[in-house]
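Please treat every number below as a calculation from the coordinates, not as lab data. Computed from a predicted structure; not experimentally measured. Cβ atoms are built from the backbone, for glycine too; each structure is taken alone.
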Structure P
Amino acid sequence: MGHFSDSINKGILPINNKAVISYVIEKFPANTEIIIAVGHKKDTVIDYLKLAYPDRVFKFVEVDKYTGPGSGPGYSLLACKKYLKSPFIFSTADTIVLEDIPSPKENWIGIAPVHETEPYCTVKIKNNLVFQLDTKIKTDNKFAFIGLAGINDYKEFFLALEQNKELRNNELQMTDGFKGLLDKKLVPIGFTWFDTGSKTNYIETNKNFSGGEQKFDFSKEDEFIYFVNNRVVKFFANKTIAEKRNYRASNSLLGLSPIIEGHRNNFYSYIIIDGQTLYSVLNPKIVMDFLSWAKTYLWKHIKLTAKQKNKFIEACYDFYHTKTKKRLEMFYDKTNTTEECRFINEVEVPTTNKLLNEIDWDYITNGTPSNFHGDLQFDNILIPKNPISDKQKFLLLDWRHEFGGLTDVGDLYYDLAKLYGGMILSYPLIKEGMFSSTICNEKAYYDFFVKSDLLEVKEYYEQFLRDNKFDIKKIKIITSLIFLNMAPLHNPPFDTLLHSLGRNMLYKSLKI
């Protein structure tokens, strides 16, 4: 699976915002007994399932040897044997099928056509029965075992599996167990099969389920969001982020964000709330209502002692200056170059480092301490269908875990700049692939679509900033830094668009 499995078990990788293993589990009634063998990144399997399905009962079996010679699906299944003393259905955690899964009232094996046989266990069929199985060799077989089977004669299956310890590709396969069922009749059943067990197949399956051929992949590799069983489940490779988000939702953002239902290591979850994002119902009136709400309930000024003020200014410097420098290096490493285009959209623009050196950092880092969201843009603002109070008229989603290491105080101007950035770039249209970014020699070009309602709202927002005596120049500079910071975190070509846009905007902001 390459880097995809660095921080999470492959069964928990999302397919259209739902873990692969959920597509297996949801094929069965809620009272079905489910035994799950765990090994690599076992906690990510256990934590996800306990948060996503708190009403289901799972039995987790830890496999002592899940990698190296002698491991494999056969070995993992034998580890679960003592819990499988009745007919059962077996499924790997990287198999998705569209059809209903039959009961194990007879021995059956799930199959699907394949072009290459070497990566799979394949079958020969006669009179609608399997009479031969071949494991990961080149044959003229047309159908592969897809990692899904019904075992009725479980005693014979395990006996055959235990008697033959031959390793194939250094693994103990399930083939010998199935061979013990050939005399008992092993029925092949065809399925529409999606294999997520390799990096290539996972990417293709995700595109197939999400319509990704037409959309831009806006996802990040170190965090995932799942919509499952009427819940939102969030995963972060860095569990400190989940811990601090949980803390903030229960403290400074209590009543302003969804109530966290569960938190386990790298995950937290909450019940899905019926409503619409502000992006989906955008108009000047509702935006002005939100800004009034934010002034009342979110952006509460926090009075700091002299010592706390110094710490806050240090956090602002770390957040705006130090982090930007680090992210810039990340971008250069990612794009394998430090040579920036001389021209952006035919306008000559100084290098990013030169522009950063022209910023008055004392001016930028002299922030306004307040409660904060941290990623405040219209897609992260929910309008509940049935709010219970004026305070609940809006709910904040996907809040930031900290500001420069601080969890209880942040810079109000960062929220204001995040909002401004979301009015320059329409993130829903970016996700639809409605943008372009190219680099040719010393010239960079970018273009993106923005809906007219967003442009209108931006005018009202700028008037709001003027009316409330906020420093628009400062907001524009911070917005530029935000785009530069985002660039290395996203897939191409959006990464180069963000970098060019941030650099271009910073140049214009500093000229004012």
Structure Q
Amino acid sequence: MAQLDALIGALVKYSAQSLELAPGRQPVLTIAGARKSISRQSLEAMHIAALLREVAPEDQRPAIVSGTSATFAYSFDGTAVRVEVGPGPQAVIRPASVAPRPSAVPATPAPPVQAARRFEISATPTMVQLLQCLHEQRGSDLHLGSGAVPMMRIDGAMVRVDGLPELDAGSAERLLLEIATEEQRDKFREFGDADFAYEIPGVCRFRCNLFRDRKGPGGVFRIIPADILTADDLGLPKSIRDLCFLTKGLVLVTGPTGSGKSTTLAALVDTVNRWRSDHIVTIEDPIEFVHQNHACLVNQREVGVHTRSFKAALRAALREDPDVVLVGEMRDLETVAIALETAETGHLVFGTLHTCSAISTVDRLIDQFPGDQQAQVRVMLSESLKAVIAQVLCRKIGGGRVAALEILMVTHAVSNLIREGKTFQIPSLMQTGRGIGMVPMSDALLDLVVRKVVEPQEAYMKAIDKTSLLSSFKSKGIPVDFLAAEAPVAAKFA
């Protein structure tokens, strides 16, 4: 079954006059003259091209690849449709019984988007060629797996790499091990997974994870830009930049995997590196962004290469005369305990957790400890925690992604609530603390929508407190029509 069949199925089910696909927009049905979205996610140009190529006759595929117009017939479940393809690529699909319009371009023009740049690779590419392709296409991740076509994540959407077949287990393992050292290969073969960093000189670095699943070897490769984005590049507010000038305390950057935590932390460390004269020690697995010595001395240690574990490196850091310590991941109770101790003893500690909100971060830290220790941990955390930045990435209108930042600044009032175990009252303090830089996630998402950076539906999908965000939308007069739309194929693009 072709992926496009799910969308055409909706066209048939609702007896629609047409189905429109356009880059940067959600799939739209025209039903009795009314336009109705049938997916919660916008389509990317490369995704549309892949959908069309899968069903197009052989002689029409070159036109789709080159971005020129094409028209062809297609049959789904006994229903014939006419597919009209225009530049972009974009397409209008109509039942064969409906007369075509003079133009193949959808009635509502698509917003301008940057066309994906093609990177010519052979049918049997090397690992380096695939990584260069990811860089050329401005993607964030490359996914390789046994029994699957290589795929890239571009602007948050998974798209297939053009012209490549499915990888069998042997081909996948050959590719994956091309860039691994002998030690990393041995670790992968023995344990079934391996983490390391790889650099293409003059291009960028990659965070690599190799694994095995039920089908065979697989891997995910996250791109790490060669140039560190600064606080100005990321548009970080003053309240966050000021954290870089603290002399001690714990600052946490949290969010789900792939939410840009490493990029934000790199910008904070870069600010310290340029504006202070201190010693910075980073503990990472693996080393991602490479920091040169500017005003500071920077030592970067990689777990598994330069040290046994996060907790061992963090304990050793206390004897290395650091002023600022970056802990790449606070994975276990002992690492959290040592990080709190380090923050309490006159050091500025930056760390990360995989939590989705500032409040859940505080609760997660406390809950890691046994019940008889939690009262003491609350006291330690109330004194050492200075801020929590929880972030999520949203798709921008016109392509690209932007981070929505929830910011909790730990004031005396917040500190008291942590000490007394009343973290559920912190959100009300965040609402009244906007003047000192606090930002609830709903406010951050609302700001992106008001500034027309992201679509309301995208912000709604990323929100934790959806009720609060909807209330804000209504008070600002922002349409919430997407709530009424049925999405029979949303799961395909969610």
Structure R
Amino acid sequence: MDRIGKLTAMAVIGLFLAGLCTAAPDRIIYVDGDARGTNDGTSWANAFPFLQDALAAARADADVRGEPKPVEIRIAKGVYRPDQGAGAASGNRETTFNIPNGAVLKGGYFGGGPHTFNSRNPQLYRTILSGDLKGNDADDGDVKNLASDPTRSDNSIYVITSRDNSSATVLDGLVITGGTRAGLSCIDSSLVVIDCVFIRNSTTTDGGALRQEKTGSPALTRCTFTANWARQFGGALYIEGGITLTDCVFTSNCAQSGGAISGRFVLGNCLFENNTAETGGAARSDCLGPGFVNCTFFANRADDGICIALGPCGIRSTPEVTMTSCILWESGSIAATPATKAVAGAITYSLIQGGWPGDGNIDTGPHFAAPGHWDPNGTRDNPDDDVWISSDYHLKSQAGRWDPAGNKWVQDDVTSPCIDAGDPQAAIGLEPFPNGGAVNMGVFGGTAEASKSYFGKPPCPTIIAGDINGDCKVNMADLDILMRHWLEGGDEPEPPRGRR
């Protein structure tokens, strides 16, 4: 298994084991701004009205050694601000949601109601942690104006702070917005973040949505970063220690360098679209180069034409980028300092527009179902008010492509060259049959939404014993796949793949 495979597997295994080892909560605390009971946090009817009240109760609930007990905080739909509740002073920009070690914060609950106390749907019941203390932030469409917007001058510096937290500390199903130095500040912290949305956070330094400092290694899964801005590095994320991200989406983030992310990171099944910077429209990394597996880059822009920028790393060391089973289209190139392809590391089995040396790399149209685009917003002569519309990056297939809008499989009149073209040694994971016996390139490769393999005729109606690739035949192609994976692996399993 290569370096990036090992790093990804270790990160996923660590996250899995952390979940197994996390003790059941000794206490569940409820938060609902609409609760009208005793407001002691003991139930939805008696929920705390402010999140700060729940955090204070969690910090006070320590064991005899002074260590915090496992606690789960369930938060109903609504907007919660750091300057409200226990220990907070109204309008104090320094106040933050300081997360106790081991606490699990879960948003997306309906909250109080006669029959829906524990109904949870983070997309429908949005739990918003907002740094907009006065509730007066202007909705300027240009992300570059966030820091200079006078309506944000009184916003929180950090919306959430995670300091010295272990991987037992979890943020799940929250919307984080309105931070003016970062939405989430991680210091020596390895917390886990799941199904969270970071939108319209900014900073005049590094990491508009999330800034990770010193040691620690946070893990993020199925998170979305939209319209975050940093004056220097990492419009969405700035990482010092290291971070693992899976199934995350970066859209319309902006920075001087690394429009979406800057630092040390390993990413799997992530999407980068319409991120912008002077250099590194999507990403930037120094010393320990970045690693990408099954990622898609589309319509990222940089003034120098570089999508993934590699900065200097000492006199005798050169940073490298490791990439496999990825798609980079309409986003510029990959470069180092000085910019040469020779130092760009192991880039293999990927579609790179303009071409790239390396095993399995191709240069041809990926045939996305419906890539993102700019909407003129009714004024074609005025580009300043155009709106970016995210769309569908599933690969077209004559055998079958998943249509998330219709919640069904559809067949196209063309098949993407990225199907079955990823790393031949990679596990196909959850890819549906027929899957060609090889993983697809791009963000849905290895997942249950991977487009199906086409062999020049309608898909095989039945599964034939020994037909590994799904072409309705048992032949040398199947033997080749079998031999390629014969006795592969070792004591480190391949990371599981999940559905976006």
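Looking across P, Q, R, the calculation of distance in nm of label points 7 Å out along Cα→Cβ at positions 269 and 445 that yields 1.4 traces back to R.
When semi-axes √(5λ) of the Cα gyration tensor in Å is computed across structures P, Q, R, the figure 39, 27, 23 traces back to R.
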